[in-house]
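These are the structures, in structure tokens.
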Structure 1
Amino acid sequence: MKDTHENTLKIDSLNHWFGEGETRRHVLQSISMEIFPGEVVLLTGPSGCGKTTLLTLIGALRKVEDGDLRVFGQQLFGANRKTRQNLRKKIGMIFQGHNLLRCLTAEQNVQMGADLLNGFSYKARRNQSREWLRAVGLEDHMSKLPHDLSGGQKQRVAIARALAAKPKLLLADEPTSALDSSTGREIVDLLKKLAFDQACSVLMVTHDPRILDVADRLLRMEDGQLLPSV
């Protein structure tokens, strides 16, 4: 479901470096790409090629050093901290570290995502959180703290939290890595449905060959560069 009139994400000649002096390393080299509303784009490539770095730049978690990166039309090169913070509220992010608050239950962690929604009562946000936890198969674990959950269950809480905010751009870094094949398939089908129902753009980094069929497009990175599409 591609809207050719307006892109969610547009990148032109994006570069990024790590380190200083002799250890300085060019980790992203002249990246250019677009993603449109409703698209599911999978990004593959070997470990260490720059995929996660690219996601953190798109998600406004790092400063853009060189090049043009626009999310929802907002230029991130030269953007100040407040601009980046405001933009992050519109982006759903699923990273491998889960980043759950240890003192909050699964339901409360997910409600942190729902709390980003404007115009919803507390009860509506709570119900939204419970609906997403049911959708990822955790209806019996809502009151558990993170230390009482398995790695796969924590991953599903993190996924539910990202979806609860009804984002228009979802960035996912190996969302199925801690999940068995059946649960992984359910999750990516859920992300595909989100893209279709809410015209959400999904950019997913993955090494999982079992889910490649959900993609509208496949992109591959090597050595900090996007390879030409075939």
Structure 2
Amino acid sequence: MKKRFSAIERMLVLSVAFTMLLLSVRIIITHDWSYIFYVWNIFLAVIPFLFSRLLLRRKKFNAVSVFLMAGWLLFFPNAPYIITDIFHYTERPPVPAWYDLLLVMSGTWNGLVLGILSLMQVEKFLSRFMKRILVQISVFASLLLCSYGIFLGRFLRFNSWDIFIHPHDLIYASAHDVFQPQHHLKTWGFTFLFAAMMGIIYFTIRYLPRLVEQKATAV
């Protein structure tokens, strides 16, 4: 009988539980709800992972697969978006600074690893049906779109569902960024640099096991 959860998924559950434990203890002791947004943000970060998990189970590239990919791409920025929650970190006595730092960093890790693993699953799915070069292009494009989505969310306060609720506002804002890039250097500076950082992290994690194995074999 096939296991319901893989080893990495069990570690994800443990990681998220650790963050929720830190948050719960903080709220119970201090009655301070400053970091309660982590509950919602981590929930949103789990969604693209679930989409990619379902996508990876598909045997064919059909309409259902396209729907799952679209859902994944729409919510994908919500995972690494948690990295930018570090902006909320500040010393809040009587809570020790180190405790809140652990809370913020554990939340950041959850968002990062959920995003990276979801992209890995999408890449693995695409590799079944596309040439390697096209898969790589898709990965880079996803990282770029993800980073732009994070900018829209963090600085312009758009949400993933605004594409349905406020499509005109979203299109208007994006059109200005695309057709007048010289007036939006902050937008594209953040987008390309964040995408570069995510790319470095992604490919480091992606190829690290292979590099370790090669090194072990060479010894």
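Looking across 1, 2, the calculation of FRET efficiency 1/(1 + (r/R0)^6) of positions 43 and 187 (r between Cβ atoms, R0 = 30 Å, to 0.05) that yields 0.95 traces back to 1.
Taking mean projected area of the Cα convex hull in nm² for each of 1, 2, which is largest? Between 1, 2, the highest calculated value is found for 2. Taking -9500 as the value of helix-only ellipticity at 222 nm (-39500 (n - 2.57) for each DSSP H run of 4 or more, over all residues; to 500) derived from one of the structures shown (1, 2), identify that structure. Working through the options, I get structure 1. Computed over structures 1, 2, relative contact order in percent (Cα under 8 Å, 6 or more apart) reaches its largest value in 1.
When P(r) over Cα pairs in 10 Å bins from 0, in percent, for residues 19-114 alone is computed for each of 1, 2, the one that comes out at 16, 40, 23, 14, 6, 1 is 2. If distance in nm of label points 7 Å out along Cα→Cβ at positions 35 and 195 computes to 3.2, which of 1, 2 did it come from? Checking each candidate, the match is 2.
Readers should treat all values here as calculations from the given coordinates under stated rules, not as data from a laboratory. Being a predicted model, the structure only gives us computed values, none of them experimental. Cβ atoms are built from the backbone, for glycine too; each structure is taken alone.
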